[in-house]
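Undergrad: Presented below are the structures under discussion, each in the form of structure tokens.
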Structure I
Amino acid sequence: MTKHLEARLLSAVGVAAVLACAGAAQAQSVNKFPAKVCDVRDYGAQGTRIWFDTEAFQKAIEACAQAGGGTVRVPRGEWLIGPIQLRSNIRLELQKGAEVLAGTDEALFPDGKRAALINIKDAKNVAVVGEGLIDGQGAVWWERIRAVWRSNPDFATNGQARQQQKDERPRLVLVTNSRDVRFEGVRLENSPSYHLVLNNSDHVTINKVRITAPAHAPNTDAIDPTNSRHVAITNNVISVGDDTVAIKSNGPDPAYPDAVSSDILISGNTVLAGRGISIGSGASGGVTRVRVENNSFDGSMYGVRVKSMRGHGGLIRDVTFVNNRMKDVETPLVFTSYYEYRPLDLKEAQKQLQPGGFLLGNQIWPGPNDPAQPYVHDKTPEMVDITVDGLVATGADQAGIVVGLPERAIRNLRLKNIRIEARRGLLVRNGDVHTDGVVLAVKSGPAYRLEAGGAVHAAPAAKKKPG
């Protein structure tokens, strides 16, 4: 740890947290705001839920920012808005009973997925706090994207076509090129697509936030840290229609030769519906020093998932999952270098299965005889030095999958102090797994199903002391 970072952390008692992870420090945001308060009603907001209050909200933000910063207050009421831009030194406070509703007209979001309802760009020292609600009114957008899928016959028979399809739904909150940003206490609901996206941002705290959307809501990730560092995701309640958290890195950056996404703590969260706490699928800029600890999962499709694919892979290393608990999670462990969409038509997907291939969720895997391809730096998925230590899972369908590539196996995956009760065991293909104190209580088939390039190394049993 540098002296500068150490001094920064020690000066922020009560709002900074440090956790040792592979020798690095993970820090929360550090925020302090002037006492000035700008109430949106004083700038023309009426809360009719019929007419837009966007202009009044932005006026309050600009006035507060020009005065040196402070709190933009949104009191109890229903406030319909289009996109707004927060500035440096602004604390957006949603008081209890405040409901901020997103407009659903596509013309409000001409930049599509590059836009959001709440935008924080090129800013420092920003917070969104309180007991209020930000509702993306996403149901309109979900049906629009389903109509797109229905209208294109290729999507029914070609998983790659759908994977490459452009999706222009906006985000609910987008943080770009910013630092010292905090979200605390608020509710984020029903985003058109991803709820909270971080892009190239540092020192971000997301604490005690409730993020929800129906399980059927397509691609409604809760929190996506992309090309970001020093992120703390703690004590949140999440139930969505896709990844609970998806850490991504899109392309290498010489400014961050170690990895463009790093030093991320995910701790104390309650995960309900969704597709687990994930890394990937985009990882071409590298991901390192991630710690996922003391989270509770209940009813999600996946538990912890590291996923990537040829052409978008990179080095994922020094990742630790510690003391997580899972109940009725379909597949607790997923580590895979294949992430290919299956055709929407399930019968067509089953017809396309290769011998030994399988379907899981919306993805399709080839068989164990998939041929090796040339290794390409920053494009071929590479996973090494990942540890799962202290996991209890009950009610699972399959304990998990570990499926690397024939040209680059998953290396040094360590499973320790684990008990999983499942219908089926753990599939290992092109992966090197080391176990210590692992119990897989399965109802059907072997505990470990080993395929091409798969190996499981069990630690020797401890010798009993004499007497």
Structure II
Amino acid sequence: MLHIDDPEIRNLLLEGKFGLEKEGLRVLADASMAHTPNPLPGNSHVSMDFSENQTEINTSTEPSAEGSVRALEAYGRCLQKKLSLQPVREYIWPFSNPPYLDCEEDIPIAQFTGDRAHATAYREYLSARYGRYKMTFSGIHVNYSFSDELLKKEFSHRGGGRSRSFRDSFYLELAEKCAAYGWLLVILTAASPVLDASFYETGIRTRARSGETGEQEIGGRDVFSGMASVRCSELGYWNAFSPVLDYTNIQRYSDSIQSYLDKGLLCAASELYYPVRLKPKGAYSLYALKEGGSDHLELRMFDINPFEESGIDVRDVQFVQLFLVWLASMPRRVLSMSEQVMAVQNFKSAARYDLDTVRIVMPEFRDQAAVSARGAAMYLLDRIIDFYRGLSGEIPDWVPDVLEFERKKVLHPRTRYAARVREQFSGTFLEKGMERAVRLQEECCKGLQDTCCEQLFLI
């Protein structure tokens, strides 16, 4: 719990570092999956995720939300430029839900060689265990760390000791609170209510892939899933069990994940599909976490926003910071085993489209088992708004605007991304999706000089 009564700590509350990761599927003009190799092999900022045709952009660490989004846009524009120059032009599909899927062979496993060959073997394991269709869901991860100056000030309030232990306990406590309340971020950023029916049923669209007709056919049958975010719902990225993690210290936290590997429920720590991940500096592994300690949090629940070039609205990234600062300033929230299981269900419930019929279980409401997702979201947002009002003149002007932006999504359902996507892209999801993909690429490449991309080592 941050000592926000200290003026020096209050002045540092919104000092931190951001990093964004964005996945995206490469497609052809007929909304089918591209089958070409990774167009940027060996690039440090643009790589592959599960499949060869699923790009992943990793930004550098930036000191502001605006800077991280600008970096994501810069790498994204150069990727779009590269795709526009392919022998057969390719595009980035602008949604978290996949386009047309012909069969599992439409989703080729990413090929890594040399000392990274194990990454291909791991993906082959995931393919056998979960099926490739589930792996086509794409999203955005937001990484955030508090400033070293703030942590040093807070450390002095805790009476000294080992700074490494303090940092670990700080992020462990924050991760536990995110597990309890992170479902709010799903409600505010869900943007994938519509699916092409090929996700559920193969062979429903006949196309001439070899170009026999000389025509590009775009067509399919849409499915409204009943979800605002399919990838965050029970249909998306979850394990077959609800994990119970030990937040006592970094060793016990790592061991609690290791226990699922020992039982054969996971083959690697990265297979734990949990929306909140405690990360070390550098490559993620339990060994690195135990040896180097916690460095930042990774929040993994964000859908791609098709209305933004970057795939995410900068105000949502800013709200992540406000949300984490608020959590860090609240008393510790120790979750029991049953509360951790219910926390997973809350994330899945928050992914539903109708916020009034679905329920969120919150211990704060002890007189009732659950409240509507809308009511629970408003309760948390009101508390967050009150918190920043209490800081009065010590917060930047953008803070009230961002809080009101998020509040309106809950108050006015039609302003939510999921509602806007359903309204604008239903009926002809593939066709309208490709129109948006083409427009985004044109906007990204307009006026972009090759030298700009060369400086980013992308082409």
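Just so you know, all these numbers are worked out from the coordinates, no wet-lab data involved. No experiment lies behind these values; they were computed from the predicted model shown. Cβ atoms are built from the backbone, for glycine too; each structure is taken alone.
Undergrad: Can you rank I, II by mean count of other Cβ atoms within 10 Å over residues 269-276 and just name the one with the largest value?
TA: I
Undergrad: Comparing distance in nm of label points 7 Å out along Cα→Cβ at positions 149 and 397 across structures I, II, which is largest?
TA: Largest calculated value belongs to II.
Undergrad: In terms of mean count of other Cβ atoms within 10 Å over residues 253-260, which of structures I, II is highest?
TA: II
Undergrad: Let me ask something else. Which of the displayed structures (I, II) returns the greatest value of relative contact order in percent (Cα under 8 Å, 6 or more apart) on calculation?
TA: With respect to relative contact order in percent (Cα under 8 Å, 6 or more apart), the highest-scoring structure among I, II is II.
Undergrad: State the single structure among I, II that was used to calculate helix-only ellipticity at 222 nm (-39500 (n - 2.57) for each DSSP H run of 4 or more, over all residues; to 500), giving -13000.
TA: Among I, II, the structure yielding -13000 for helix-only ellipticity at 222 nm (-39500 (n - 2.57) for each DSSP H run of 4 or more, over all residues; to 500) is II.
Undergrad: Suppose percent of Cα pairs over 18 Å apart, for residues 93-172 alone works out to 64; of I, II, which structure was it derived from?
TA: II
Undergrad: Now for a different question. Between I, II, which one scores greatest on distance in nm of label points 7 Å out along Cα→Cβ at positions 413 and 445?
TA: Max of distance in nm of label points 7 Å out along Cα→Cβ at positions 413 and 445: II.
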